[in-house]
Structure 1
Amino acid sequence: MSISNIDRSKFDQMVQAAATTLNNNAEFINSLNVFPVPDGDTGTNMSMSFQSGADYVSRDTSESVGELSQSLAKGLLMGARGNSGVILSQIFRGFSKSVAEKDNLSAQDIVEAFKNSEKTAYGSVMKPTEGTILTVIRGISEAGQSATTDDLAELFDILADAAEQALQSTPDLLPVLKQVGVVDSGGQGLVFVVKAFSDVLNGREIEASHQPNTGEMDQMIDASHEQSHESAQGKLNPDDIKFGYCTQIMVRIGRGKEVEYDFDYDKFYDHLASLGDSLLVVNDDEIVKVHVHTEQPGEVIAWGQKFGDLANVKIDNMRLQQETIIEKDDESKKETKSEPKETAIIAVASGDGIGELFTSLGVTDVIKGGQTMNPSTQDILDAINNSNAKKAIILPNNGNIFMAAQQAADVAEIPVEIVHTKTIQQGLTTMLSFNPDASLDDNVSEMEDMLDTVVSGDVTNAVRDTEIDGVKIKKDDYMGIIDGKIKVVKDDLNETTIDMIKEMLDEDSEVVTIIYGEGMTQDQADELAEQVESIDDDLEVEVHPGGQPVYPYLISVE
């Protein structure tokens with residue numbers, strides 16, 4: 001198969017195929033997380049980020065590939081989650097700038113586009129590190145520049161092979177990857193994207209391995225719904241919404257009285273794609289979940305029943321919702337327009353208790369998210385725009401959110417600064433130095449200075465056997481992580497936590513704060529506090545309910 005140019009239809013197929021491939025392989029990419037903690041989310045972040053880009057493309061009716069690429073870049077920008085999602089968005093930002101004026105793409109256009117992708121991606125990172133997704137985009141770019149073919153199908157096979165070779169080199173470039181025995185997860189995600197492009201151009205079936213688990217399916221559906229729902233509505237007149245019913249179904253494959261077909265992903269997906277947009281289909285061996293915006297929700301339901309019975313159905317009238325949003329927005333503007341806040345402080349946090357702690361310290365807006373679900377650029381931008389403030393400070397409370405926060409700050413209409421908090425504990429501590437009467441720069445400077453005054457400890461369990469920095473870890477062991485480094489590993493939660501706290505203490509330590517998470521009780525936390533007090537009678541110990549997932553205890557020592 002020889003292809004001389006990529007037109008609008010082919011480009012759309014490539015984008016949708018890449019979104020599907022990332023969805024199918026999100027769990028596998030997550031498993032490449034270096035730390036064996038149950039919050040490895042690179043695959044989920046990249047999948048959700050690219051799905052946002054694919055949604056923008058599916059709604060763009062332009063016949064120009066250059067314009068479609070702008071939509072892809074915009075969707076990726078606004079949907080970017082985590083550093084991997086942000087860098088992916090920068091890769092396609094560079095790509096889109098290179099082809100902006102092109103109606104169709106030739107092989108040379110693709111070569112130049114990926115060359116600009118490499119330049120933009122490296123430029124987006126303050127300290128580029130080899131052995132990451134950057135190494136993979138560099139491999140793609142260099143392979144393109146060395147290629148001599150004008151056949152796009154052949155060219156993309158060359159690029160996909162180069163991406164795989166670059167990926168396999170990442171453990172040699174980043175020692176921690178070799179130590180743990182994995183390739184770079186972000187680089188793996190980019191390999192899947194380029195491989196999907198190549199498969200489309202060569203007429204091959206899209207691989208559907210490493211299907212997401214049930215919990216991850218829910219996250220993908222929820223995030224896709226939220227992103228596409230927001231971007232489809234925004235400030236639209238309700239009558240301008242093309243597909244008015246947000247329809248979600250869950251089908252138990254092969255069960256029920258109406259079954260006509262054995263489940264075939266492509267057959268199932270293609271018919272649904274003809275009924276609307278913002279389509280997301282994820283499945284395992286037993287169930288398939290669907291999210292789609294359509295004018296024919298009954299048709300979606302009927303199609304699902306041809307493959308199995310319905311375990312769940314949810315239909316929302318988005319035009320009606322938009323009318324309500326506009327009414328509430330108008331009322332809110334009337335109430336708040338005359339009294340804008342001077343400074344909004346926006347914190348990212350998981351757990352109702354942690355959200356309440358931040359609010360009690362003066363945080364004005366809490367974005368739900370963090371370790372298990374990084375918020376997107378759009379999520380953060382919405383919080384800024386809805387804050388009714390003259391300026392804003394963002395507390396990411398997670399290093400993996402820094403880049404999305406910066407992208408939101410760059411496009412916000414008010415001055416926005418970021419305090420580079422890597423943990424919830426740092427975020428809470430920085431609030432102690434916030435002065436509502438100080439300037440934005442002075443506040444940020446004072447808050448940044450507070451970062452070194454607190455030691456952060458996190459306790460969680462291992463999701464696999466591994467060895468890091470000479471520490472042997474078995475699946476289900478508890479790990480005490482101090483400022484990002486695994487310091488204690490035991491099979492008992494309390495012993496792990498106490499030993500971790502002992503390592504966190506020094507002669508200047510005065511206050512130990514215990515934030516207990518989901519599934520833990522006040523009595524358990526109080527018992528832990530008594531054990532901490534027995535270490536040193538002079539220590540002041542505070543206990544707070546956090547409600548955070550994944551981490552039974554978050555500990556700070558100041």
Structure 2
Amino acid sequence: MTGTGSLTTSRSAVLRRAWANRRLRRVLAACLLFHVGEWASYVALLVYAYGEGGMRASSAIVLAQVVPAAVLASPAAAALSRLPTVQALALGYVAQAVTGGMVAGALLLDLPFPVVATLSAVFSVAITFTRPVHYAFLPEISDTTGELTAGNAASGIVEAVATLAGPLACGALVAVWSPGGVLAVMASGALVSAALVPRPSRRVVSAGVEEVWAAAPPRPGATAQLAEVLRDRPARVLCGLVGAEYALVGMMDILLVVLAFDRLGLDDSGPGWLNAAIGLGGLLGAAVTFVLVGQRRLAPALLAGAVAAGVPLALTGLIPSVWIALVLIALVGAGKTFFDVTQRTLVHRLLPDRLLGAVFGVQEALMMAGLAVGSVLAPVLVEVAGLGAAFAVAGLLLPLACLLALPPLSRQDAAAAVPADVVALLQAVPILAVLPPRLVERLARLSEPEVVAGGSVVVAEGQPGSLFYVVESGELAVSHGDVEVRRLGPGAWFGELALLRNCARTATVTAVSDVRLRAVDRETFLTALSGQPRSYGVAREHATEHYR
């Protein structure tokens with residue numbers, strides 16, 4: 001009972017701290033407007049297309065949006081990741097406002113269908129800018145991993161609320177205006193989102209610190225980022241699971257229409273009620289995701305979300321009752337949202353920050369591709385095997401994919417556990433103590449233990465340097481030439497100047513006794529300190545006092 005109570009108290013503290021984060025609140029408010037606009041605009045374009053040419057025109061407008069978005073989402077996200085994340089997020093919202101306004105103008109001016117479809121494709125590509133950048137931005141405005149998990153969970157709630165609010169807003173606006181009016185209002189909402197994006201925090205830079213900024217690793221180009229994502233096994237596995245999830249969603253979109261009309265005998269409002277159940281379930285699933293705060297292992301939760309989304313869907317095609325179908329579909333929505341939040345939290349945990357934009361961009365592309373594949377596959381399955389079998393295939397797709405992915409993800413998940421003693425050691429280092437705890441935890445996770453025998457040289461003056469060291473135990477001597485200048489004991493640190501200034505080692509460090517060290521490689525160290533002038537200032541003061 002004590003452990004459970006402690007964990008509950010810790011979660012409550014994390015949630016209170018997350019709510020107190022003003023930048024996080026602004027980003028979530030902007031994201032809510034984005035998702036409402038995304039849903040409302042999507043439904044409005046379907047309403048417009050159906051009025052122009054029935055189901056065939058509706059399918060054409062969907063393909064016009066999905067195909068270009070699937071092709072361009074990944075390179076667009078990788079290109080945007082070259083910008084400061086705040087600028088990229090605001091730029092995405094402005095792009096949506098402009099392109100959404102163009103579609104609204106085409107609709108209100110009653111321009112030909114091909115023109116509207118073409119502008120809709122451009123608008124859809126602009127929409128893909130936001131999700132990857134939003135989730136890449138969350139780590140920057142979260143001080144701890146718990147706060148980051150809370151931000152992911154809150155983002156899930158925002159998406160679930162928008163699943164309900166977006167179609168409702170569309171229905172209300174279409175009733176008093178037109179589909180073009182919906183697009184016009186939602187384009188205005190995108191401008192509000194851009195205004196809500198928090199401004200970059202002002203940083204005071206100590207004199208002389210600029211000289212070390214050049215040492216920070218440059219941001220890789222878009223092609224290099226995508227190549228690195230494809231080489232990274234956890235990234236490939238997690239992206240593949242997103243593709244499987246949205247193939248399920250694409251199939252479900254079609255199957256629910258067939259279920260409503262052919263199996264349940266509902267009227268034209270039937271598909272809307274079934275989709276509303278997904279949104280209600282999503283709210284439940286998003287609320288449950290707060291249990292992920294403080295969890296050391298996330299792979300089992302990912303599988304649980306996949307099963308919770310898939311199994312009820314597999315059963316839905318066998319149930320002739322409207323109410324039972326609504327309950328099952330709500331469970332699908334809850335499981336999907338829980339899966340989404342867990343998967344994104346795993347991305348944040350397992351992958352370096354520099355790749356987040358590219359990874360979420362690949363996932364955005366696979367979401368669109370999965371929707372297209374699922375929407376094509378569902379009618380074939382219904383025709384060949386019947387509605388019940390089609391629901392079973394759709395429902396089992398994600399759980400089976402997750403089972404196949406579980407062994408490698410579990411190994412990576414276990415390796416990502418943060419060693420508390422190493423975190424405490426690094427947090428006691430002055431140049432690291434000023435970093436957000438989340439970054440210190442990442443350094444602890446990525447650091448490597450080294451054991452050095454007494455009498456051995458750890459670093460040699462004049463040699464190139466690639467590692468930063470913190471002393472766990474033992475004693476070392478620091479010397480310039482043949483002159484010993486000081487001794488280092490547990491908690492001391494060295495090796496930072498060669499990394500920050502991109503120069504040779506400025507001193508020789510020799511183990512006086514057997515020592516245990518924690519070593520952080522150059523790229524990890526500089527990436528953590530990138531944009532942290534306070535760390536550079538502490539390092540400069542330390543160098544002035546001890547080395548010059």
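Key figures
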quantity	calculated
Structure with the greatest value (metric distance in nm of label points 7 Å out along Cα→Cβ at positions 370 and 426, set 1, 2)	2
Which of 1, 2 yields 1.04 [Rg/Rh (Cα atoms, Kirkwood Rh), calculated]	2
Per distance in nm of label points 7 Å out along Cα→Cβ at positions 178 and 290, the highest-valued of structures 1, 2	1
Label whose coordinates, when relative contact order in percent (Cα under 8 Å, 6 or more apart) is calculated, return 12 (choices 1, 2)	1
With helix-only ellipticity at 222 nm (-39500 (n - 2.57) for each DSSP H run of 4 or more, over all residues; to 500) derived as -16000, matching label from 1, 2	1
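The numbers here are math on the coordinates, done by the rules we state, and not lab data. Note that this is a predicted model, so its numbers are computed, not measured. Cβ atoms are built from the backbone, for glycine too; each structure is taken alone.
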